[in-house]
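Below: a set of structures, written as structure tokens.
We did not get these values from a lab; they are worked out from the coordinates using the rules stated. Please read all numbers here as calculations on a predicted model, not as lab measurements. Cβ atoms are built from the backbone, for glycine too; each structure is taken alone.
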Structure I
Amino acid sequence: MSHDIILETQALTKEFKGFVAVSKVDLKVKRGTIHALIGPNGAGKTTCFNLLTKFLTPTSGRIMFDGHDITSESSAHIARRGVIRSFQISSVFPHLTVLENVRVALQRQLPTSYHFWRSERSLDSLNDRALALLREVDLEKYARLTAVELSYGRKRALEIATTLAMAPKLMLLDEPTQGMGLEDVDRIRQLIKKVAADRTVLMVEHNMSVVASIADTITVLQRGATLAEGPYEQVSKNPAVIEAYMGTATTELQGAH
């Protein structure tokens, strides 16, 4: 595994009672890039994410991260290595403030992170770092609001802030713009590009305009297998990819710029 490859899968496969959801996927994610996984519904993208973070156990194949074979490691151990994931559905604590949400994520850096009987004031030392993270995702002015008061797009921005608080080496973003209006999509697109400046991002995304504008490399999955891989310009002109994206999705794929 070369130093510039942070994540690599070798013939990664997952079967469910005879159904092959992910089939011999070879994935290489370069350090410091944005890599997008795309494909029609049912292509195996989220299953692939679940395998990488060990929410599912591979049937066969290997997963290498940062020079280590992590195939048999637990999801908690993988997270401690720096593989941090966000989910399709926003997963913030709705009745904590925006600041408190980030502070909870930062707690793992304290020796008292699991001392739940400690005074809340023991977490005050994290406020400066939490505010800095909120500044990075343009949420500092909402720090004192409860998360439930945020718009959907800003909740996703908060989720990215809590992901950043876990000090990720590799951020896995699952459908970060799903269900958003154009304004929120653009905000999250810019935010991903900003936070990826000194990090590696692997994302599953349906919005082709987002993928076209920020992804360095795209892997197209179909029926659990790799259909094509490369930069957007190359992948979007691949006849097999165009065929996989029948109808309106084909138009979207080719016209994303």
Structure II
Amino acid sequence: MKVRIRFSKYGVIRFIGHLDVMRSFQKNFRRAGIDVEYSKGFSPHQLMSFSAPLGVGITSDGEYLDLSINSYTDKYDMMKRINDTSVDGIEITDIILLNDKAKNSMSIVKGAGYYVKIRQEEYEEKSNPPSKQEFYAKFSEFLANEKIEVLKKTKKSEAIVDIRPLIFEYECIEDTSAINSQSFQVDDNGICVYLLLSTGSNDNLSPKLVMDAFCKYAGYDFDEYTFAYHRTQMYSRDEEGNLIALSEVDKNSEKTDFYQKK
């Protein structure tokens, strides 16, 4: 059977790369006594896959990994055992039992939501920083363009790409107190925007690339350390093409007793 584990990544652990996070989970599952299924062959390994690796330095409340297990009793007991053995900065927030035909989240992820804020210390160091109203007006003007062409680089090539179709939604956050995250705090009058971006193996857009393109458009002298990024959730698409949270995809609805707290 397979479960989908949602977890948060915050604090200093945000500077740890994806491979080290994966190794940390492998050790945590062994310490927690989770009955993980292993591959067959000369070098068996735990059967797990992550939906979309998180960039170094980015915090998140919406990370997912799929794990194959041999037995499963209660999700709250499983969450507690893993969290008790986990490092500071990684916390399991939900476990979903999947149906037998469920695809790996890596293959079905289509979008991700992000909060992007200006770091207050970086903002105050600027000689003539834009006001909150000016920043939001420029940002809305930027995203009103039908085309936003940028130079997108990969490990193998680089090309001019129109990223506007890959930006599904955006919002300029006026009331930052409404941001519900313990690991991502914004000052009362801070500047923060929300981006819902295409994510996956085919059309993947980084929020850093969006903000870099915006700063060039607006003429702002901001470097890569000006902004802090936080991933809120990851999404797939239903049969009608609507975005749906990965935690809602392929649930095993026949075993509802697994979802009741003991």
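13.1 is what came out when mean count of other Cβ atoms within 10 Å over residues 158-165 was calculated for one structure; which of I, II is it?
Corresponding structure: II.
FRET efficiency 1/(1 + (r/R0)^6) of positions 62 and 142 (r between Cβ atoms, R0 = 35 Å, to 0.05) computed as 0.90: which structure among I, II?
Computing FRET efficiency 1/(1 + (r/R0)^6) of positions 62 and 142 (r between Cβ atoms, R0 = 35 Å, to 0.05) on every structure in I, II gives 0.90 only for II.
For helix-only ellipticity at 222 nm (-39500 (n - 2.57) for each DSSP H run of 4 or more, over all residues; to 500), the calculated result is -9500, so let me know which of I, II that is.
I
Assign the value 16.0, 57, calculated as Rg and Dmax of the Cα atoms in Å, for residues 6-125 alone, to the correct structure from I, II.
Label of the source structure: II.
Out of I, II, which one gives 1.04 for Rg/Rh (Cα atoms, Kirkwood Rh), for residues 134-205 alone as computed from the coordinates?
II
Please compute Cα Rg over 2.2 N^0.38 Å for structures I, II and give me the label with the greatest value.
II
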